[in-house]
Structure P
Amino acid sequence: MPDFGSKSTERLLTLHPDNQRVLRRAIIITDFSITYGYRDEDAQMEAYLGGFSNKQWGESTHNVMPSDGFDLAPYPIRWDDVDRFCYLAGVVMAVGHEMGVRLRWGGWWDKPKDYGHFERLRS
């Protein structure tokens, strides 16, 4: 059965408790890595300046603690395999729905698509 590695576990602990519950259940279904949870100012600006985020510090759901935003990648990671990212999104979204946690997936966005990004929607 898949389980989180040390880096994913470290990142998991930066997430909002609802996100943690969803991901702890989703990892039982399919293997994935948590590539980002909370981003401090330096990490957010690095992502922004590097073109990996269109949000500056303070604008991203990654910038609150505990983090509403998180990034995942199917394991083993192959960044160009969109089908595996879509499958993972289906698992995460279904688990979130089942648990009553409202999520938004970056793969639904018009531009730019962000297949690894998820956000907890606040009520």
Structure Q
Amino acid sequence: MKFLFTTISVKNMEESFKFYTELLMLKEVRRFSPQKGVDVVFLEDDDNNQVELMDNIYEKPSFAPEINSVATLCFSVDDLEKTKESLEEKGIKIKKGPRPLPNGGSFIIIDDPNGIEIGLYEGF
């Protein structure tokens, strides 16, 4: 068995696309619309791990702010302090952390525009 990708149902495609490409540095690998009202964008990192962003007018999930994220996407960063400073400069709120890891590294948690938690780990 091989993991393929993670799908995120988005509130706003352009806002989510900007977050994942400009902030997390994922690159667009394909974009298509399988039917009217459904837009799909696949993004990937340097190791070919993929995230699918889907905007589907027929299946809009509930984005209730009081509900905690049911998933966390985790990414490795080289320098957590620099990453944290860059996020704060861009107005991105640090939700949790920095928190230490048993191996001496640390991590922070932020939210994407859809309420999905994003973990940023140094030294994992």
Thinking of P, Q, which structure, once helix-only ellipticity at 222 nm (-39500 (n - 2.57) for each DSSP H run of 4 or more, over all residues; to 500) is computed, gives back -12000?
P
When distance in nm of label points 7 Å out along Cα→Cβ at positions 18 and 42 is calculated, the result is 3.2; to which of the structures P, Q does this value belong?
P
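Hey, percent of Cα pairs over 19 Å apart derived from one of P, Q reads 51; which structure? Mind showing how you got there, number by number?
Working: P: 43; Q: 51.
Comparing all candidates, it corresponds to Q.
Using FRET efficiency 1/(1 + (r/R0)^6) of positions 34 and 106 (r between Cβ atoms, R0 = 25 Å, to 0.05) for the comparison, can you identify which of P, Q gives the largest number? Before the final figure, lay out the partial values.
Values: P: 0.95; Q: 0.05.
Going through P, Q one by one, FRET efficiency 1/(1 + (r/R0)^6) of positions 34 and 106 (r between Cβ atoms, R0 = 25 Å, to 0.05) is largest in P.
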Origin of the derived value 12.5 (mean count of other Cβ atoms within 10 Å over residues 26-33; candidates P, Q)
Q
Label whose coordinates, when FRET efficiency 1/(1 + (r/R0)^6) of positions 2 and 50 (r between Cβ atoms, R0 = 30 Å, to 0.05) is calculated, return 1.00 (choices P, Q):
Q
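Laboratory data are not the source of any read-out in this text; all were calculated from the coordinates shown. Predicted model, so just to flag it, every value in this text is computed and none were measured. Cβ atoms are built from the backbone, for glycine too; each structure is taken alone.
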